[in-house]
Structure formats: structure tokens, C-alpha cells
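A short reminder: the numbers here are calculations on the coordinates, not readings from a lab. Predicted, not measured: the structure shown is a model, and the values here were computed from it. Cβ atoms are built from the backbone, for glycine too; each structure is taken alone.
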Structure P
Amino acid sequence: MKVSDYIVKYLKAIGIKYIYGCVGGSVTHLVDSIFKEPDISFIHCYHEQAAAFSASASAKYSGNIKVALATSGPGATNLITGIGDAYFDSAPVLFITGQVNTYDFKYQRPVRQYGFQETDIVNIVKPITKYSVLLDKVEKIEEELTKAVKIALNGRPGPVLLDIPMNIQRENLIPKNPIFSKRLNNISNFTNIDKKDIEEIYSLINNSKRPLVLIGGGCRISNACNELILLVEKLSLPVVVSLMGKDCFPHDHPLFAGFIGAYGNRYGNIALSKSDVLLVLGSRLDSRQIGNILDPFNTKKIVQIDIDKNEIGQRLSPKTSIVSDVKNFITQFNSFLNSKNHKFKNNSNWLRFIKELKNIFSPLSEPFRADVEDFHYRIMDEISKNLSSEDIVCVDIGQNQVLAAQVLEIKRKQRFINSGGMAPMGYALPAGIAISLENKKRTIVIVGDGGMQINIQELNTVANLKLPMIIFVFNNRSLGMIKQFQHLYFNDHYCDTDEHCGYHSISFVQVAKAYGISSLNINKNMVDWREKIQSILNSPIKLPLLVQIDMDYQTYIYPKLEYNKPIDKPDPQITKKEEMIIYNLMEELNINEQ
């Protein structure tokens, strides 16, 4: 059997249906084998970065391994940003790169390059992969392919890379096991947790006045959302979510306490600051979540659960910590509560406090508090209200991302897909392509004009595959987040961020039409803009559709946590009257800090 045929049959056996990539000379054997396999489709992207984003986003959505393919040299190096995204956000992706023939590879020769387009991608990406290897011997293929897939999925998931020379792809392989069966058996993250540790955590929560659960990406990665709801309902625990954990807990649940972080909901950050016991599930508590001034956390009793022992205690010293997959921990905690015949603790005063905070500091109140234009908030709120019950939302990077995170109310069956650790602009469109293609469900893409221009060529794929996508382009003709940064710290010196100084936007409506995609404009001067959003999201319309939302030349996102301020003191500052309301409410409810 030809090696390239073997690889494709193996991928079919483990459930791969789509491979994202660009055709190139060093992968022609693999691409040919893919085209001969009727159960796998090669999705031709128009840039390898987009292929990597598509595979990574699909892996985040499904929790299953996905595949991206690129040729040697520039094809392989174009994958790097997507590999980094998969690594930092723990997405299991198998990246396969073509390589020059082994007799054209430099190995230890003291030259920069021996073969045409030869690039040592294996060593380039080792810091951002769980495993990376050059397969320069046929007898390595079976073992290394299986090994790479298991490494990608075991423990904390992440990307792996196999670099395969052209002459190896075309050689003959006699499989040791010619019967292809599903090869992903026995992949489990079960660890037995000491009952004493669970009892200690239970005691901390049960004896607290203001307990809170903070949900990180590890909760979504472990697929623990249903178990989480059972746990917090049993203990009557309010829940805040990080950016990567945003779709882990339904926002219409009475225990939802907000999105936290540097651009988080003010009410969520206040709840985070005022809590006395903090149960952290799958979060590393980085500065974008809790700020760089840690005073509000010094007196908290923190319990940190994470599958990666290296992430525990990096910035705060937890009172208790457990190295465990989040789902594994919650499952055993729930079993403990069931065996204990636990009765609900009365956290009603703490929950009432959080409910009052939500009313006072709703996301739509923030532009008024900052005295800035609020159209982008109002239109995001209208999008949120009209999403269907199972919509998947893919957001890009920049103001559009944090605006969506602040305003969108994600329900139980909805998903919120984005890039957290790498945070590359141009992410949302390729992400939406993969998810709409693989799940056959309507997918909503939210992107700014800056991010849209980075991978705009992928509209070709959207049009050709007639994907069920609605693409909202928030167009302020600026790089809004950096421009806001320049407003704060550079005396309004807008260097290369708007049309007066080097950056230029375009008419995305016209570009979409050139690709054969239906499109329209919406702006705040239209008296019926709300009705247009409602019609787009609720009426049977032809998809794909691109909607350009024209905004003010400068938009702002608030609240925003500045450097050297605690998490509950973002800009703009609340008034003395609002501070007294918070203080008096805590006194009235007898949940005041001791």
C-alpha cells in the first residue's frame, strides 16, 4: 500500500471527514490519496493560515482531533499562527506538512538550505506543539501516526505535527495491522481524587458567605458543562465565566454571575472581587482575567483545579489544588455530594446581591457611564436577542471580540468560538467555515474590518460551498482596540490605525458581491435597523450573507481595566453613590466583608 494511501485510510478510521489545506508540490501524493477516498473531503483554503484556523476551531468546537495539511517551506510556515492558536487554546489538531525528498534534506550539512523550499518545520514548531517529528523512514509511519494522535488527545489536548518527505509519501508500506479500526480507544483522563481533598473543598464552600465558581477553558475542553450545572445547582453556587469558558454555562441561568476579565462585565468583576471562596475550574488566572494588582485575591480561599500541574499556582497560591481534568473532578465531587445526601445551602443573600449588581451595571449601561457612542452595543444586543437556540457564534479579535463577550447572552445549546491565547486577527471567518461545513448548522461570524481583511480571500470558500453563514462585519474604518489604546496612552496619536494615518478600510458589501455572496449595509441612521437585524436572524433568507455594520469612526469598549488597577476598578470609575449602594447592600444582606 502506498504510504499516502495508508495515512488517509488511517485518518478515515479515526473519524476524519474533512482535511483543510492548500495544494502544493510536496503534498501532491497526499492530496491525490485524499481525492481517491470518497469519505474524506479536501477543503481547499486560499491561505494555509486559514486552513490551520479552520482545523483548530473545529477541534475546539467538537473536542475531537482535526487535520490541516500544507506543503513544504512557505506552506508549512504559514501554518504557524494556527498551530500556536491550537497550542495555547488546547485544541487537538494533527498538522501534516510535506517535506522535500530525504535526499534533498540538509540534515546536518552546514548550509542554510539544500533542497528547494526545504524548511525545518519540525524544530521551528517544537515550542508550540505537544509533539513534532520528521517521518523520514517508511517503517516509522504506522507507529508515529498512532502516537501523534494519542498525544494530541491525551491529558491536556494540543497540536502535533508530522513532517513527511515526498519520497516517503510515494513509497510502499506493508501494514503490520492491515485491518483499519477505530484507533482512539483507551484515551481517558480519569484520575482518582482523594476523598479528603473533596471533603476539604466542600467544607470551604459550605462555610463561606460569598462562594463563587470561575469557569475557564478547561471546563469546555473536558466537556464538563452538564456536570457543572448539576454541581452548582446542588450547592447553589453563582458562576462567572472567562473568555474561553463563556459558553460553558447558560447566561439565562439564575446562577450566572457574569463574564469576567480586563474587558469583563463590571458586575461579574465586582462579584469576583467580593467573593471569599473561589473555586477555579480549568483557568490559569492570567492577568487578562484577574488583572495584575492581586490585592482583591490575597484574602480569598482559592481552590484551583487544572489538568496541567504547571498552570496551578502561577500567580496566586491556592489553599487547595488538584491536578485533574475538570469533568473528572466535577463528576467525583457530584458523587460525593450524592453519597452525603447534601442539602442545599442557603446562599440567597449572596445571589440577591449579584442580581442587584446585574441590574445596576448591565453591559448597555457602560457607554453611558463613559459618555461615549453606544450604537455598537445596541446592535450587538439586538443580535443577541435574535440568535436561534442552537446558533454557533465565531468571533474575531479586537473590539468585536470583547464587545461580543460582554453583550452576547449565550444559552445552553449555543456556542461561542474564539481564540484566547494567540488571539490572531483573521480568525473568525476560517473558524466559521469549518464549523458551518462540519455541523451543517447556521453559523454566525462576528468580525471587525481589520480582521476581515486578513483572511478575506476565504470568502471564496464560503461562496463555493454555499455555507449557511451570516457574517457581521463591524466596520469603524479603524483598528478600534489599538486606537482606543492610543487614545489612552499616546495623546490621540493614531499611528497606522485609521484612514488619516495609514490604515484603510473598504466596502465589504462590494467585495462580497464580487465573490457571489449576498450582502447589505446597516447603520444607525436607518430607522429600521432593529427590524433588519430581526429579519436577518429570524426569517428564512438566502445564505451565505454578509452584513456590514457601519459604525462611528471611533468606538470604545467599556469597562476596560487599566494597568496597575484591581479587577473591580476598571475605567470609567463608578461614582461614590454607586460605591455606597454596593456597600449598603452588602450590609443589608449580611454578606459584608469581615
Structure Q
Amino acid sequence: MYRILNKVNSPEDVKKLNIEELNELASDIREGLFNRLTKIGGHFGPNFGMVEAEIAMHYVFSSPYDKFVFDVSHQSYPHKMLTGRKLGYIDDNHFSEDSGYTNPDESEHDLFNVGHTSTSISLATGLAKARDNLGGCENVIAVIGDGALSGGEALEGLNVAASEINSNLIIILNDNQQSISETHGGIYKNLKKLRETNGSYENNMFKAIGLDYIYEENGNDIASMINVLKKVKDINHPIVVHINTKKGKGYKLAEDNKENWHWTMPFDRKTGKPIFSYEGEDYTSIAREYILNKAKLDEKFMVITPNMPGSFNLNIDDRKELGEKFVDVGIAEEQAIAMASGAAKRGAHPLVITNTTFMQRCYDQISHDVCINNSPVTILLNYSSFDGLTDVTHLGIFGISIFSNIPNLLLLCPTSKNELLDVLEWSINQEKHPVMILMPGNDVTERNTLTNFDNINKYKLEQTGKNVAIIALGDFYQMGEELSKKINNELGFLPTLINPLYASGIDNILLDELLKEHKLVITLEDGILDGGFGEKIASYYGDSDIKVKNFGLKKKFYDRYNPLELLKEEGMDTESIINYIKENI
């Protein structure tokens, strides 16, 4: 196994191989991908579909002298295997050494640590312009695909490339006819016409804005890819190299069901079934069921997503059932938010769904298009917890600090199943406020909720006690419950326990009451402390005698950590907090 791959330790070794050996190398790479992905999961379809293209890239160009920029970089595994990191795929003991995205800390062949989409062309224009200004002459190659062309930044990059770059810039457009789910928008209709005409369709969007263009039908054929890349190497102007590939190539299950195999958990290679399965309720499924039921009961309801229906388990049949009440705008978060604001203005009840990390991309649309206009848009975000997505590019821990300080926006952090459902129903029906809801990510529980969410910033007093008040937000409410029990058992008194729900505001009446019987207020939040919820509480108590201790994460780009170990390292586990209380009351 890995007969050819074992000989490849750098791109220079790729250049020494003949076409037969290069094809065997492609098979070796796929075996390496299988070895890693069946055991620890990761992006499957994007990488299997780009094996031949990336072999050809390293055969023709000379990285790191020539610069490769991978969009999202979730298709960069073959590139990594060809640039000295094959052990991260073929040797189980080295899995942890290799991230799921390009990473300059790993190799000089990786220029950027990126995991969000539509950025490669813009990054490449910067590389090209600086190269020209500084007297360089290397090739700059941007790779983009998997629906990323619909993102606003990709279009901005194309626009600048066509007008401001008058030198070498090669844009490899990997057209596999698929985004995360299916593609959406007029751009992809144009790509379809170009494929059907072997690149000769007269209404060519790239040529229309002033870019050169070449089409390669056989994007999964190494010889064809070498030939087309040799044609554009050292070109003296920007060009789009449009290649037709098959997402998931080499594994029939992935070829036939591209959406489910974009990313995968560990699985059995023979059956394709996940090795690990979760039995029982989860918040994603709860939200999915709510969405489907709400669409049946509310004629004003509509759900909008920037190509992330899978984040809420909305499968193809679900989307068909939702019909015109479901809109996938493609990978375009800004469009999703602005469209929702427009829909709300016209009287609809819009719900925007995606992952917390991707909503960072449209802060201004939320602030400007939604909140200045006080549009009653509801934004429901998944994976906002520290123990959700742990890659540095996909962290959800910044959501509270980013969004809780936008005027007019109510940021709510429900703690249980019925609280999530009650908050969703209230938010979508009300027409006064923009609302963002961070989905719980811990064990599903049920508890009584507030009866009137119109009483903005009214915290829920769950337990009345003395000495110590625990204000436990969202995902960390269950940690607050555990801490309360330990205080009672080990310190001999019952603390006050509060579920604040509203991360964006202060319940000054309740906070003033705490001054009477308490010496210490502890805040627990599932996010970074800087600009977060706890600091609001500490600031409110600034001129009082009560002591406030905020527990949360540092303002830091954590990467691929063990969540439980991280809590202990940051002194946020229950034992560490108990020790702090013992020393400070």
C-alpha cells in the first residue's frame, strides 16, 4: 500500500513521476484519505474530487515559490499529502498533527489559515499586487469551488482581478455542480451553460467582466489537467481555469449523495454508515421539527439559509415540504440577513439559520440592515458552544461578545428544550425586535420557562439562596446547577441560581436585590469574557461592595482542543470554581 505515495516527500518528488505513476499516486492518496476519514471524519467530498487536480498543480507549478491559495481549504488534504504531511493520513499516530484546513504553522506550502468560504480570489489579488509592486514573478493560483463563487467576497475578488491586476493570476474554478447542499443562483446556471458548451457559451460571465477564460472538461484526469495548467503557467494576465470534476470521486456512495458526504463523521467504508451514533433527542432535531411545524401553521413564516440546511438537519425532502417558505441563497450570509430584513419589512416572519461561526461574516448587515431599522428578524445559530466545533476557523465562542453589543438586537441563550421552543415561538411571532438565538449544545433538558418574554431583560430566578449568586448563561446553566449542588453539599449553604436568558441586557431590579444577601456574584458563560455577558454584570456592580467573578474563555484563537481539558486549564471546571469560592467568601 502507498507504493508511490511513500516516495513523495515534497512537490519535487511529484515532478519525477510518469503519468502511470501519477495515476497510482492518486489511488494512494485516496487510500490515505479513506484511512483518516473513516477513523476521525472530516471533509470527504471536496478532497476526493480534487485529487487529480492537486497532483497536476504540484506537477506543473513549484510551491512554495508559486503561491497556492485554497478557498475554505477544506479541499486541501491531497495538497497536504504532497507537501510532506502524508503521515497525518496514512499513520493513525500522526492524525492530530494535521488540521482540517491549510495552516502556515504546519508548512511553508500553506499561506493562510482559512476555513470560511469565498476568500481565495481576494487573498490572491493581494499576493499578485504585492508581487508586482515588489518585483516578483511567481505564479499566483487561487482555487475556488463547492459553491463558494456565490459569496460576495468571491465576486468582489473577480471584479478586482479583472480591472486592477494586469499580470499573472490563475483562478482555478473547481466546478463539481455542488455546494454544501445543492447550488443556488444565476451564477451556477451560467456555469451549467459553459459546461454544456465545452466552455464556448457566448454569455460567459467571466469574459463579460474582462477576465480571460479556459475550460477543461476532464478535471479528474491528471494528463488533461497537466496540459491545461501548462498552458496558463506564467501567463501575463488574470485567467479563470474552469474545470469539471466529480465531488466524492472514487467512492460511489459519495458520488451518488454529494450532500451527505460533503463532511462526514467516522464511518464504515463498506457500508458508509457512521461508526458512532447518538441516540436520544438533540437540539438540532428539536429545531428542525419546530421549523417544519411552524411552516404549516404560520402563513407568514419563511426560513432562509446561506446554504446551511444541514446545520439543522433539513434534508432534501424537508426542503421540498417547506416549498416556497424555504429559501437557500447559496453561500451568501450577507444576502440571507438583508433578504430577511426586507421580508420582515413586507410583513413576513423570517427565520435565518446557520452556524454561529459563519454569521461573523455579516456583522454589518445585522447591525445596519436589520438593527438600525429594528426589523423583526429572527436569527437561529447552531454550534455556538465551546464544545461544538473546535477547529480554529470554526469556533462559536465569539458569538456573545460579537453580537450582544449591537443596539436593538436581543441576544437570547436558552437553556432547555421548552425554553428554546418558547423563545423561538415568541420571537418569530413578535414584530418589535430583531432577535438572535444561540442554540443550546449540551444535554437536552426541560424546565419551566418565563411566561412573558416581552418583559425584556427579565432574568429568571431559579433558586433563592444567600452568600453566592450564580448567574449561569445558556449552555453553562447546567454547570451552574452542578455548582449550586456542590456549594450546598461542601460549603453548607444554598446559593442563588439565576438563568439570565438575555445575554444582551441587564436585569437591574434583580441585580440590586442580590446586594442584600450576597457577598459574591459568579457569572458563567459559554464564550470569551472580553466584551461578553459577565463583563456587563461586573460593570453594573462596579461602584458597589459586592465581589464579581466572571468565568469564561480568554480572547484567544483556540484550536483543536479537548473541551473538558480546556475547562480545567482555564479554571472553569466545578472543582476550580469551588476552590475559588472557598478562598473568597
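The greatest value of mean count of other Cβ atoms within 10 Å over residues 14-21 among structures P, Q is that of P. If mean count of other Cβ atoms within 10 Å over residues 214-221 computes to 19.4, which of P, Q did it come from? Only one of P, Q returns 19.4 for mean count of other Cβ atoms within 10 Å over residues 214-221, namely Q. Which one of P, Q has distance in nm of label points 7 Å out along Cα→Cβ at positions 86 and 286, as calculated from the coordinates, equal to 1.9? The value was obtained from structure P. Assign the value 0.95, calculated as FRET efficiency 1/(1 + (r/R0)^6) of positions 46 and 326 (r between Cβ atoms, R0 = 41 Å, to 0.05), to the correct structure from P, Q. This figure was derived from Q. Here distance in nm of label points 7 Å out along Cα→Cβ at positions 246 and 462 is compared for structures P, Q. The highest value is that of Q. When Cα extents along the principal axes in Å, for residues 238-485 alone is computed for each of P, Q, the one that comes out at 64, 45, 41 is Q.
When FRET efficiency 1/(1 + (r/R0)^6) of positions 70 and 166 (r between Cβ atoms, R0 = 30 Å, to 0.05) is calculated for each of structures P, Q, structure P gives the greatest result. For the set P, Q, ranking by FRET efficiency 1/(1 + (r/R0)^6) of positions 206 and 254 (r between Cβ atoms, R0 = 35 Å, to 0.05) places P highest. With Rg and Dmax of the Cα atoms in Å, for residues 30-125 alone derived from the coordinates and found to be 12.6, 38, which of P, Q does the value describe? For Rg and Dmax of the Cα atoms in Å, for residues 30-125 alone, the value 12.6, 38 is produced by structure Q.
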